[in-house]
Structure I
Amino acid sequence: MLAREIRRVAREELGLEWEGADEDEIAGCLDSLALLALLVSVEDHYRVRISEKEAMATRSLADLARLIASKLDSPTLEQASP
């Protein structure tokens, strides 16, 4: 499950923990700098790019997991470049 892996990345790479449900708003659990760090770490981990518009529309961990899943399911030139 992607949400579980994103939580692992947040915990191990950033030292971030939150106990909320996957549908809880991320902004309620993390401050803006922690949220930005999480998005960058997730981009690096999955080798995807999250646009500013996509980031603004991502409200919960479940939203982020769905976004990453959609990017992994439809490869783009951004993902293919090293």
Structure II
Amino acid sequence: MLLIRAQFKPTSVGLKTGNFVIRSNDPNNSVVFVSLQGRASQEPNIRVSPTSILFGAVDMFKSLEEPLHIYNDGNIILKYNQHNFR
């Protein structure tokens, strides 16, 4: 028996397929194909816009809202916590 370890190390995102081809001197099976498949994923990649918010002077007990956009440039779910400040 010979043990060969298959390794999957993708360099781009997406489904990857291929074959591992084994050639031998076996007269009945001189070529054997092993099908390979893997999905390359990327980590979540958070991006926010704007990167700072200046509220300026706001009267006590009043509120002012400014938009903050959170983007995920990755291809898996981005998990985050929301925090408030006073």
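Read the figures in this text as sums done on the coordinates, not as results from a lab. Model, not experiment: these values are computed from the prediction. Cβ atoms are built from the backbone, for glycine too; each structure is taken alone.
Can you spot which of I, II the value 9.9 was calculated from, given it is distance in nm of label points 7 Å out along Cα→Cβ at positions 27 and 59?
Working: I: 1.0; II: 9.9.
Comparing all candidates, it corresponds to II.
When relative contact order in percent (Cα under 8 Å, 6 or more apart) is calculated for each of structures I, II, structure I comes out greatest.
If distance in nm of label points 7 Å out along Cα→Cβ at positions 11 and 67 comes out at 2.3 when worked out from the coordinates, which of I, II was used? Working shown, then result.
Values: I: 2.3; II: 3.9.
Only one of I, II returns 2.3 for distance in nm of label points 7 Å out along Cα→Cβ at positions 11 and 67, namely I.
Can you tell which of I, II yields -18500 when helix-only ellipticity at 222 nm (-39500 (n - 2.57) for each DSSP H run of 4 or more, over all residues; to 500) is derived from it? Of the structures listed, the value fits I. Source structure of the calculated read-out (Cα extents along the principal axes in Å, 88, 20, 13) within I, II: II. If we compute distance in nm of label points 7 Å out along Cα→Cβ at positions 3 and 51 for structures I, II, which one ends up with the highest value? Result for distance in nm of label points 7 Å out along Cα→Cβ at positions 3 and 51 over I, II: largest is II.
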